[in-house]
Structure P
Amino acid sequence: MADGRKWVTMGDVAQRAGVGTITVSRALRTPGKVRPETLRKVRAAVDELGYVLDETAGALSSQRSRVVAALVSTLEEPVFAATIRGLTEGLAEAGLQLMLSTTQYDPETEAALIPTLLGRRPEALVLTSDRHTDSARALLSRAGIPVLELWGLPDEPVHAAVGFSNRAGGAAITRHMVETGRRRVAFLGLDRPHDTRAKLRLEGYRDCVGQLAGERIVALPPAPDRSGPDMGAAGLAEILRRWPDTEAVVCVSDMLASGALCEAWRRGIDVPGRLAISGFGDFDMAGVSALALTTIRIDGAAIGRRAAELILSGDLPMGLREDMGFTLVRRATT
């Protein structure tokens, strides 16, 4: 809005550049089809007037929004950062942009947001949850666009899923603890009723500890004023209060594991001699240059890029479940 009273229009740009509005549209959308001198004039007028291309007009005429919508479970932790980056980069190669919102692991919030996002006519919808209300699932099924559920492998995806087995990941990291000689193994998580990924990791833990010293599970209720590391520290304190002889702690995420590790250091506990600690996700802080945390590595960027490829392919098979796998990374904490 150059004069502070109205939006600058394509007509304003055309008048300033001395060309037609069709030429301006072509210069902004397909600049390779415009003569260099004309393109220079149009871009100069755009810069001078502060014009912003109205994508809604193009969407109405072409029935294409060039936008993909994503509903992410949380933005408070870096769990989905690499996936969003990979998805954004993959879509950008085809000129599509990502519109992002968050559900805070709440299916009701997701259900309220889905109609709003679909109202913007996205070309696809990406979700990082596979737990939906009945009404949301029905709406997604009728949306008429690709719907991808990431970071999990639900038995019956709405349309398609790209992720990995969280249960197998939880079992793999617990099995690793057992193979290093630990028999008293605890599990530390957060009590989020709708976090299906965390529940599956817990099931993987349970698959491995039945023949050992029994289950030792602490699931703390999330607190809005406490970070993941804060919860991890509190969780380790609770585990050691209940079971002082615990030899290993399997954490549901790297964020919790980082707090548990720092709490162990504060208490003067030898890690991994006295107590082994593991995480899940392999975020930046888990690497050898920081915490050197044993963890399950998830290639979130690859998940995002593969989702973009499937969206852009134009032929997404119904019921597709693509397993991207995981890697157990042993470092200094086990």
Structure Q
Amino acid sequence: MSRLKLIHVGLGRWGFDWAREVFHQTPEVEVAAYVDRDPTPLLRLQAELGVSADICFTDLAAALEAVEADAAVVSLPLEHHVAVTMQALEAGKHVVVEKPFARSPAEAAPVVSLAERLGLTLMVSQNYRYYPTPVMAADIVRSGQLGPLHSVKIDFRRHAPSEGYRYWGLPDPLLVDMAVHHYDLMRMVVGEEPCEINCRTWNPPGSPFTGDPAGAIVALFPSGVSVSYRGTWLDRAPQTAWAGEWQMDFENGVVFWTSRGDRPDGVMRDRLTIHRPGAPIEDLQLVRGRHDRPAVLQAFSQAVATGGAPRHFSSGRDNLRTLEVLDAALQSAAMKGAAVTLAQSSAR
């Protein structure tokens, strides 16, 4: 099968990481051009990664004109996602766009409609879906092997000043920039769409953040499942993995899991245990395959090639529901924790 030719747009801190760490691990793709309006990261790309200056551009339109490509990867700051994604789609390219997809469901919806009207694949890089443990947790829910799921507790603890984090001025550093991963995993693992959200956020004394870096959320689902979430960027307690620590209470047992550790081995902290009453703890063997963003690109390539959606595929249409949860959390936090109702939908 021929490789999918990509135009990579955006070479900031995270975008450069895509170029350095991701593409060479994904044999299904080939980068045909790199684009950034600032020439400095393009020069760095040439110096550090040996990329030819001939495929480096400071304008997406120029790259679209100069090279043959099937798709674009958009790894720009959030405020540019929609405009650049629409530009690539209008040029007939399939698109993978970084999370969060857009600033609101209303902003994202026209992009989804455009991709569908043009028959193009639009994927949001919700890369935490592509780790072995959340996939296994979702399988346990679907199988019914522990009976119905009753409730879920999630803890996310990181200390941003020690992480090299530098986006102190983001208006909602927890709810928008980080917890979007956790909302998305809630939906994937529970297998339903939340119907009600309560959220409170705060900014501890002495914090370097402008917006609130800590918060608590309760999400209710149509089946009666409740998810309670606590997250913070300013916690000196033992740090969780990036997907957080999950406790899932079923009728006939409890599942504990965690996922998405630090480099160099992101799967190192993936672990899932089952605790049944009166039985030994089961530590399940994980399937270690391709994961994270290389797995995102693998799924994207498969979707483009087949026109279908691989399992747990984060299409633009699907990701609208994650944005709806994000939007509801922001609304609830602005109303000091008042409940916000979301449109109900059947289990997926």
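FYI, it's all coordinate maths here, none of it is from the lab. This is a predicted model, so every value here is computed, not measured. Cβ atoms are built from the backbone, for glycine too; each structure is taken alone.
Here Rg and Dmax of the Cα atoms in Å has been calculated and equals 24.7, 81, so which of P, Q was it run on?
Numbers: P: 24.7, 81; Q: 20.2, 66.
Answer for the origin of the read-out: P.
With distance in nm of label points 7 Å out along Cα→Cβ at positions 27 and 219 coming out at 3.6, pick the structure among P, Q it was computed from. Let's see the in-between values first.
Details: P: 6.0; Q: 3.6.
It was calculated from structure Q.
Can you spot which of P, Q the value 0.90 was calculated from, given it is FRET efficiency 1/(1 + (r/R0)^6) of positions 163 and 251 (r between Cβ atoms, R0 = 30 Å, to 0.05)?
Values: P: 0.90; Q: 0.20.
This figure was derived from P.
Assign the value -13000, calculated as helix-only ellipticity at 222 nm (-39500 (n - 2.57) for each DSSP H run of 4 or more, over all residues; to 500), to the correct structure from P, Q.
This figure was derived from P.
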